[in-house]
1. Please state which of the structures P, Q yields 41, 19, 14 when semi-axes √(5λ) of the Cα gyration tensor in Å is computed from it.
2. Using Kirkwood radius over Cα pairs in Å, for residues 90-233 alone for the comparison, can you identify which of P, Q gives the largest number?
3. One of P, Q was used to calculate FRET efficiency 1/(1 + (r/R0)^6) of positions 122 and 218 (r between Cβ atoms, R0 = 30 Å, to 0.05), giving 0.70; which?
4. Using the calculated result 5.1 for distance in nm of label points 7 Å out along Cα→Cβ at positions 98 and 226, pick out the matching structure from P, Q.
5. Could you figure out which one of P, Q the value 38, 20, 16 for Cα extents along the principal axes in Å, for residues 42-81 alone was computed from?
6. helix-only ellipticity at 222 nm (-39500 (n - 2.57) for each DSSP H run of 4 or more, over all residues; to 500) computed as -8500: which structure among P, Q?
7. Looking at structures P, Q, which one was relative contact order in percent (Cα under 8 Å, 6 or more apart) calculated from, given that it came out as 15?
Structure P
Amino acid sequence: MTALVLAAALAIGQGRITNAQIETRTAAQPLDREIAAATSRGGARWVGYRIKVAAGRRNMDCFERTRVALEPAGEISILARYDGATLTRLRTTTPDCEIDAGGLPVTWFENVKADDSAAWLTSIIKSTGASNDRRNQVLQPALVALAMHEGNGATRSLVDLARDYPVARVRSDALFWLAQRAGQQATAAIAEAIDRDPDTEVKKRAVFALSQLPKDDGVPKLIEVARSNRNAAVRQQAMFWLGQSNDPRALKFFEDVLLK
């Protein structure tokens, strides 16, 4: 067993997974099929892989008192716990964090493609039930992992979730993460949510998402919402975030409003 763990740790490139029987595979087919094959043997196990982090994503920490990360990690590890074929928990961490697998088998996949990972995470989010345990243990971590992804596949998935997911809280969270990615797709999806989402709280969260965009993208949109949106609560929210921006265009807008 020791030789197996050591060989797998060397193949992974990090000797940081402990208390585990590790099997390393190369992902030669879509990730959902690889995971289905790995979990078909039944029992409890973890599966994991690593992806590159999109530029500008926030740093993650291991919460180790002796460790201070001065630069954000360029990759994250995604780990999913299965009981048989049922996903029960999802975790994300940086590759240098020490991971204790609790004596369970770990199947580690190398060469997972970003779009395959994004598609798998999206399928998890869409199929996860609305119970608090499932939301906290599976759905929210999957959404965070999706948001950390590089690549257009993750952006398209976040746009889709922000537009169509049946639970307002998840739509709101997807809008927040879209704002962190910026870009034309993100701006358009956020503006669409302000105009069309049926839930005022989602609209207000979308206004906040505008405030998180680069100022040249966000401030003009906030001014437009504050000036012309039909929902008074949404206009008020836009004015609040304009006031927090300290942008000369926002100050000019307030001046024009007061003079009128």
Structure Q
Amino acid sequence: MNREQITLSALSRLNEQRDDILSQWNNPEGTPTRHFYVDNFLPDGIAQEAYDAFPKNGEGFYDRETFREKKRTSANLSAHPQILADITYAVQDKRVVDFIAGLVGFTEIEPDRALYAGGLSMMFKGDFLNPHLDNSHDAKRDRYRRLNVLYYVPPNWKLENGGNLELWDNERLHPKTIISAQNRLVVMETNKSSWHSVSPVLADHPRCCVSNYYFSKISPDDTEYFHVTSFTGRPEEKVKRMIGHIDNGARNLVSKLFNTGRGKDEVNKDEA
């Protein structure tokens, strides 16, 4: 399938699931973060083709490893097989963006072809992403991050594999888990309280994801605000929670003063 065919297929599937999407979005359970997921998002074989296109050793990906996270990312789509760019840009197609935005009631929503903090991600056994709030803005800080759009491609992914998306309650004590199942699209809102994470990977094969963010000049709560990607520890990680509070404050201050931000150089050079 080419990019246009993938785009049309995505639109068709979203339309088929319209009622279920609205039900999920308007009635989030276990978390205040509104979200929905669609299984069998693309035709049979596309997700597997995408998974096969990921380098199984993570070659060519940027290695992120701190107390906050451990994963590998790439926004350089031209360095990878065409199918990964086709899926990414299909999800960024104006028809898909407008359809999703219309369903969830958001206006003036735009994709980010530079893939700031988006693109491709791989997580191997032992990798994790601690509870966090996404950076509030795009790289230029003129649009608010509004929606996180995730497409999972690892085969036979189950709860016991770990590496699953977690959406937390307000106290960050209890997560709702969404399995990173193959050919599943997850859409979640991002704002000042949308705490989420990825549980530690336990499987011996990589957890692979195609990530997009949608942005808007309209603030999620009609107030002006800015924050860097802000991390905390899991409930049992008391020290990480304390360190995270200090670390977030320090990075936020430096970012505001010097207009710095992680990942600004790790963007899709073809579109930045």
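1. The read-out comes from structure P.
2. On the way: P: 16.3; Q: 15.7.
Going through P, Q one by one, Kirkwood radius over Cα pairs in Å, for residues 90-233 alone is largest in P.
3. Values: P: 0.70; Q: 0.35.
Checking each candidate, the match is P.
4. Values: P: 5.1; Q: 3.2.
Derived from the structure labelled P.
5. On the way: P: 41, 26, 10; Q: 38, 20, 16.
Corresponding structure: Q.
6. Working: P: -16500; Q: -8500.
That value comes from structure Q.
7. Numbers: P: 15; Q: 25.
It was calculated from structure P.
The numbers here are math on the coordinates, done by the rules we state, and not lab data. Fair warning: this is a prediction, and the values are worked out from it, not measured in the lab. Cβ atoms are built from the backbone, for glycine too; each structure is taken alone.
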